[in-house]
Structure P
Amino acid sequence: MISSAVLANERRALNKVLTSDDVFDGTVMPRNPSTPHLKRGEVLRGYNIYHRASVMRQRLHLGALKGLSTADLGDTFVAQYLSRFQALKSLLDGGPVRNEFIARLGDGLPIETALLEAIRAVESAILAAAHCLDRVDFTTLVRGDRDDDVWLIWETHSPRFSRAASTVAFAGLVELLPERLRPHLDHSFIEGLSAALEQAKRRRLSPTSAVLKHAAKLRGLAVDNITGQHLRLGQGARQHQLYASMTGFTSISATKLANDKRQANRRLRQLRLPAPEQLRVESAAALYEAIEELGGKVVVKPQKGSRGAGVTAGLEASDDVEAAFEQAIKSGSGVLVERFIPGVDHRILVIGGRFRAALIRVPPAITGDGRLTAQELIDNLNADPYRDGFRLFHVTVDETIEGLLRARGYGLNDVLAENEMIPLRTTSNVSTGGIPIDVTDSVHPDNRQMAEDAANGIGLDVAGIDFITTDVQRSYNDVGGGIIEINSRPGLCMHTWPRDGKRRNVAGAVLELAFPKGKDGMIPKLVVAGDCGLGGVARATEQLIRSTGQVVGLVAHDGATFDQQSLPFDDAKRHQLMKSLLFEQRLQMLVATTTMRRAVRKGLLLDNCEAVAILPPSADGDPKIFAQGLDLLVKANRGCFVTWSDDTVIAKALQPVEPRRVILVATCSDDKVAAAHIARGAPAVIPHWEASGPGFTLYDRGKPQFSTSLAPSDHTRRPLKPRELDDRVLAAALAYASGLSVLSLEKALNQPDPKAPEALSA
């Protein structure tokens, strides 16, 4: 018998594997070299030699599995593989295992390919548990230094999830192998998967925040979780924050007004918009009197609340008035009673003052077949794959459902008569199991205008209008209807994934409030790359740009600053520092250095950049690594390159780049390569020497843009050393490549930086 202490140790070991953010050793590290096992895994962050975004690189020792094909394992293995991994949950279309992979699996694929697809499937399930809509589309295999080693490489959206996926998928695949090929495992597939899913659920976003995060990524916006449902979009000084569907522009006063159903109703009636007559009551007796006064059916609800909590619709004086009052008073915000409006419940979404989408919400219901009990029919209803807690919610049995069944003469264990339909809710909120059906294209223009007037009248930039009418295709002026509630933080998922009808990109419309089309929220990021001499160019660039009045961050190989203030620096955690700098709300530009070796082995740490200065390779450097780094930078850079005119290695790598995107820095005043570049209308920097000292002229579009001289380096009037001259000329070219205007650049070059003893000046 295994002791509880041993089990506890194994559980702690598994949890460490699933949660560690550091490089780790995999499932088991056997001494026998023929035993298959996962070895070292690492993250390449940002643009890298494999992909345009971060990847996980996991080393697999094949051992006895070397050369093994899925066809060698027989049809039983294929069936078990698909049964295990294709059955995993995924929020995205197509399932966790790709169709093209399934088509080839039976014909025979290398076992490492099957493992990589299993990792992708498990990670899809973990992402689904976290309400993350990212896809793991990129996967590749690279042979290791040994013939029985291979690198498994796949796109990662969360290194924590990717590490968990690799260990879980390895266990899942190994368990399907013949016993003679099966290595010992510290945990089973089911145990590992359960632990990973539970951890993911603790980090999950709300459906609305998840939809917004996914839409932001599709638009190319940087997006990060702050806490809970709080998202940060964009970078530095261009960032905006969202709390679910509430933007940074959402008025607090408008939110408070909308959340108070009593005050919102009054405001709508002041605007002559359709809203039901409403009264506030303090007791069950007063509620009974209000029903008598209003006449007919009424709706009883809390003055403040959401998701239909405490709401009783269609109440009459003959019903259990006291129970309805007690249910509404639980919120502690007062009880309202309003005239019941017959019709269908609609949610109309207004974003930025414009009608964007509409749907009807149908309460969940069960229909008897003469065989199944009410509980069994509810279980069947919840078995719908759409009821995954993201697109649709489960119907949870509670007092309301039991009361509705009891009113029709049934209990949960009673068999419903054939074709007898019983609604399970008196309201149709999606959060309590309601079914959304898109009707955007059917809404009458008057009803659209009414919804826009309501949102604008309350003052909300994003509003969900709950509108009841018998026919939304006809004007409310003709058929009646009324607004029963306005939501200041409306859900977006039900419009993105209605049960029926068209999907609407409402998340994209919310993002456009902060980031109009053409704006990506990115601050300029400048990279100084090469083998050596990077720090001087980077510091000169940071100083020059800062002297224009901008707030600049600098991350070099030996330190980091933000607005000239030194930051705690750990080279091993440079990616975390870079990320924290991009969080800074005052940051307007980032300057970073990278050696070619670091970029190739660790990634660029940035998903893209706006300008790159490439310094020549060192004599003792690795030409292959330098070439790989050059190729990476050519793909990652969205803007201009700055380089010396006489470097043939760099020139060859930049041949595919449009000449206008290359700023050549000449080595002398009569540099023929730079002169030819200028003749093509491309930018170049030409040095000159005058009586006042060294200087340069920047040419673009065939004409000189400005000319300046470089003064001594500091207040001691010490002449600039050749290395300092080079650094400052390259810095000026890189600053120009970043989009800095000629006027700003010329002014910065001709005015000392008041914050620094060393300054660029005329």
Structure Q
Amino acid sequence: MNIAITQGYDLMPPPFADGLAVWSSGDGTPGSPSYDGAANASIVAADQDFGGCLELLKTDSIQKLRWTGQTPLIPGVYLRIRARVKAVSGVFPDVRIAAFAADAAGNNVAALPQVGPSVTLTNYGEIVEVSAIVGTGNRPGVDMVWGMQASYGHFGLDLTGGSGGIVRIDDIVIEDITSAFLRDMMDMVDVRDYGAVGDGVTDDHAAFVAADTAAGGRVLVVPDGVFRIGSSLTLQSKVRFDGTLSMDDATRLILIRNFDLPTYVDAFGDEVLAFRKGFQALMNYADHDAFDLKGRRIDLDGPIDMQAAVADVDVFESPRTIRNGQIYAVDSTAWTPDVVTATATYNANNPKQLTNISNAAQIPPGALVTGNGVGREVYVTSVDVSGGTLTLSQALYGPATSQTYTFTRFKYALDFSGFASIRRLTLQNIEFQMRGIGSAVLLPRGGSNLAFKDCYFNKPKDRAITSSGRGCQGIHIDRCNFNSPDQGQPAVNRTSVGFNVNANDAKLRECEFQRFGMAGILYGNNHLIASNHIFQGDETPNAARTPGLVFTYEPTGSIINGNYIDNCYIEWTNEHDAAPDFGTEFSFTGMTITGNIFLTTDVLSSFQFIVIKPYGAGHSISHMQVNQNIFRAIKGNIDRVEGVDTSFASLNPWACRNLTFERNSFQGVNQPTSSPVTLEFQQNTAQKTWTLDVSGYLPFGGNARTVSAVVVEGDVLDSNGNVLADRPSVKVNQGAQNQYVQLVWPKACTGTVHVTARVDRPL
């Protein structure tokens, strides 16, 4: 920086040879006396040392010499005033640079220092240079610190000490030396000053380390160029990139002071590479627990293999977060799913393996498996090419011993499947703009407590969140929005899936799913589904609907509470069971459905909100609670709210235990459901056996297995009109369909009773 160059200021006083009219013996201010014609001053045209110079006889105690020109003092600019002087004869004086500090009105700012260091002349003819630095800042080496009070100065020198001596003075020099203070003043360090070349070939690692060490809190500047970094680099300083870095995939860049995507984009000049490198750093350094995308959009023309980005890590268990940005899919053939067909052998005794696969090398891990006897959302967890086998995420309920399977590998924007295990990774405030081009996230094969918080999944082509193994253990999906790619199609034609779970303890809270083929399918137990809105309707009149949530583990032990189940239903199956017939295991047990809003519009009357679908015979219901829900149908009634899908098998009603279906609200439902149910029966003709039909109210087509109360209203009268004081015996499971309750009296009678019946037996 030099204001004479950058701003055109003429700092230099004129040479003495041009005349002395602009040189004052006073302060240099307007009206002060000049040396022009003075008896004690003359111009020497040809001094042997100075050429043209001023010869001055000291006659005053302080002999002043000031240039009458106004030299501006600009904040951040530092001026050096210097002169060469020699004694010619007489008394040796002291010499110093001096000035008149003026404010904007031209008044002297007397409080400011206005003289520099003094030098004593000791030998005739000896040339001595005197100098002083003037500036606004109090920096080392500044002799006259003027701050912001002075606007300009009149500069020159003083002769002090004894009078009578004659000195000769070379032309006075005023120069901008701000550059001498730049290292401290501009608070930055350029890596080139420490040997960085930036030619894209030379390894500049050592230069970056040296510059970072020297920065001491200042900003490290990487200028234009391509700087090759040959080994992992950690920079403690804040960095500004004008140039870019070149690094191998396995070489890490750790930016301690600005660990965010925009800085990594500046560092590498490519947003996808920057994201990969930022994630690599996140998984390899303990100083940061989050990689902030700072609201940036990353345009992806294909999936990112997240494990390949890290390279040397496939198990990670420390909490980490990626947050605050957008993943944007752009058109590319890289999003096209890979589809492979293969013949394989299945043995139910080894329920998660396919064997005897001749083309196993063609089957990618993470592929969806479809075929006869294969349940929904079964994936390839791993492939043993040499053994011709593969591992499945779930067992198969009923394939042939040998048959053809189809393997479809969807393409995911963030593909974590290369990781054997990740625990406690959070994606927060990430917007997945998949645009119907690609799927969003494939989880690691193992791990736990992965979390999606406040994320937005817009039109993931096939899947939003997929688990191909057990990386979904304890997954949290909170306050996320899922918007399907096929919402314009009738519900029954949609193929998109929001998420799937293969393990236990999933938490789905305060999310919204809009018109997916299926919002989610959950294997395992102890899931918590709370305060979500799951909407899968369409504009088709009198239409069928699809399941919103599917539970595929019989003893699910899960809670569905406070949700809005909108134009879809809850389905409970055992399709991920290699032996789907009931044996010694628990059957359908442990489901709690409470406090939800169920709504449907313009659907088939056969539609039901809660459906149990056993894939094998002999199953029953126990420990199921369906309480305090609102069931509502508009634009046409539905027959009932619950039922059994008997496509494969029916339920065993004789084994039903602890099934409570009560305190629910029904609107637009032809037959409400309740167990226990209390009904009033009037017998108007005298009969010894009263047959009561409660079956319409009992859930899931169950039998009237228990009568817990019979209350007589008024009098029971025999055929002669006499009051009958005896009470009846009770028979349950009567009739051909076991749906009747019978009250058997000692004699024929008439009257009114209230009977409380249940579909189950207590424990």
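Values quoted throughout were computed directly from the atomic coordinates according to the rules given, and no laboratory measurement underlies them. These figures come from a predicted structure and were not determined experimentally. Cβ atoms are built from the backbone, for glycine too; each structure is taken alone.
What to note about this one:
- Of the structures P, Q, the one that 6 was derived from, the read-out being relative contact order in percent (Cα under 8 Å, 6 or more apart): Q
- Structure from which 94, 31, 18 was derived, semi-axes √(5λ) of the Cα gyration tensor in Å, options P, Q: Q
- Each of P, Q could give log10 I(q)/I(0) by the Debye sum over Cα atoms at q = 0.12, 0.20, 0.27 Å⁻¹, for residues 490-545 alone, but the derived value -0.56, -0.81, -1.03 comes from P.
- Which of P, Q yields -10500 [helix-only ellipticity at 222 nm (-39500 (n - 2.57) for each DSSP H run of 4 or more, over all residues; to 500), calculated]: P
- Across the set P, Q, Cα Rg over 2.2 N^0.38 Å, for residues 42-313 alone reaches its highest value in structure Q.
- At a computed 22, 14, 10 (semi-axes √(5λ) of the Cα gyration tensor in Å, for residues 58-113 alone), which of P, Q: P
- Given 45, 29, 18 for semi-axes √(5λ) of the Cα gyration tensor in Å, for residues 130-481 alone, calculated: source structure among P, Q: P
- Highest-scoring entry among P, Q, by distance in nm of label points 7 Å out along Cα→Cβ at positions 90 and 634, is Q.
- semi-axes √(5λ) of the Cα gyration tensor in Å, for residues 282-329 alone from the coordinates reads 21, 16, 7; which among P, Q: Q
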